[in-house]
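Scrolling down, you'll hit the structures one after another.
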Structure P
Amino acid sequence: MTELASSSRSKRPEFRNINVFTDVRTYRLPAAGFVSILHRVSGVVMFLLMPFIIWMFDTSVSSEISFAKFKAAFNSGLGFVPGWFFKLVALALIWAYLHHFCAGLRHLWMDVSHDAVNKEFGKSSAVAVLVLSLGLTAVLGAKLFGLY
């Protein structure tokens with residue numbers, strides 16, 4: 001009798017782990033997955049760039065002379081490192097902060113409002129975080145590189 005009952009039921013879907021060598025190229029990560037991974041990446045970037053942040057803060061507030069050196073590092077470079085490289089590092093730091101901040105607000109909102117969290121909200125809020133963080137980074141990057 002159990003054979004008859006088990007054969008009449010529909011087969012449940014079988015989920016397997018993703019194989020790095022065969023499935024990664026074809027696997028489509030949802031927007032919420034990208035935001036989650038980038039949230040971790042932005043945290044690591046901010047942590048690794050902490051010496052650069054401390055140098056920027058110390059150099060910019062110590063004196064007028066050190067602030068002039070700080071501006072010169074971003075405009076013409078410092079030693080063998082060109083100025084555009086400092087600007088790119090600062091742009092990476094700007095993106096990391098903005099993305100981490102926006103994604104953190106998203107996570108806080110999901111923690112506070114358990115009833116409103118569903119698949120549609122997860123997708124729309126993830127897309128909003130990506131658009132907002134990249135848009136703000138583009139605006140501040142344009143200012144950093146002197147476009148306006």
Structure Q
Amino acid sequence: MSDRPAYLTRDGRARLEAELEELVTNGRKEIAERINAAKELGDISESGEYEDAKNQQAHLEGRIREIKSILSRAQIIENDNGDNHEVRVGSRVTVRIEGEDSDETWTIVGSTEAKPREGKISNESPIGAALLGKRVRQKVTAHTPSGTMKITIVKIQ
């Protein structure tokens with residue numbers, strides 16, 4: 001696990017807390033029931049159901065540890081509509097990509113909440129990192145896996 005801050009919105013933190021509660025209460029109980037049911041079937045050394053339930057238990061416990069780690073490092077992104085002069089985590093940024101006809105709007109979020117298809121890009125992504133600290137009308141270059149992008153910042157909210 002990392003020691004880096006985990007940037008989260010209040011909604012993102014609430015979603016993680018709800019997921020953790022669900023996994024700890026219901027998830028563990030369901031898997032324990034599956035393991036017990038598989039044990040009752042007999043020889044567990046040859047039981048595919050038992051093996052599958054144990055694998056699912058390991059995955060669940062890993063996710064629980066991951067969420068606890070994220071929450072312990074959480075730094076809440078405040079959307080206070082204050083300083084909109086430069087891009088920061090939590091900013092909503094409208095940009096024009098060189099060679100495209102229309103503007104795009106992205107929200108810069110922490111990597112935990114990134115969902116590019118929903119317009120939420122990570123501050124650690126090549127585009128998000130290139131935009132951080134920049135101002136309206138500045139041009140930035142982002143080196144992405146699909147090539148270099150030249151971006152002009154149109155608006156920061």
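Values quoted throughout were computed directly from the atomic coordinates according to the rules given, and no laboratory measurement underlies them. A quick note: this is a predicted structure, and the numbers were derived from the prediction, not measured. Cβ atoms are built from the backbone, for glycine too; each structure is taken alone.
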Item checked: Answer label among P, Q for the case where Cα Rg over 2.2 N^0.38 Å, calculated from the coordinates, equals 1.59 -> P
Check: A value of -12000 was computed for helix-only ellipticity at 222 nm (-39500 (n - 2.57) for each DSSP H run of 4 or more, over all residues; to 500); which of P, Q is the source structure?
Finding: Q
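For structures P, Q, calculate mean count of other Cβ atoms within 10 Å over residues 32-39 and state which one comes out highest.
Top value of mean count of other Cβ atoms within 10 Å over residues 32-39, among P, Q, belongs to structure P.
In terms of FRET efficiency 1/(1 + (r/R0)^6) of positions 40 and 136 (r between Cβ atoms, R0 = 30 Å, to 0.05), which of structures P, Q is highest?
P
Thinking only about FRET efficiency 1/(1 + (r/R0)^6) of positions 72 and 96 (r between Cβ atoms, R0 = 30 Å, to 0.05), which of P, Q has the largest value?
Max of FRET efficiency 1/(1 + (r/R0)^6) of positions 72 and 96 (r between Cβ atoms, R0 = 30 Å, to 0.05): P.
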Margin query: Starting from the value 3.1: which structure in P, Q was distance in nm of label points 7 Å out along Cα→Cβ at positions 24 and 88 calculated from?
Written below: Q
Next item on the list: Kindly point out which one of P, Q the value 23 was derived from, the read-out being relative contact order in percent (Cα under 8 Å, 6 or more apart).
Entry: Q
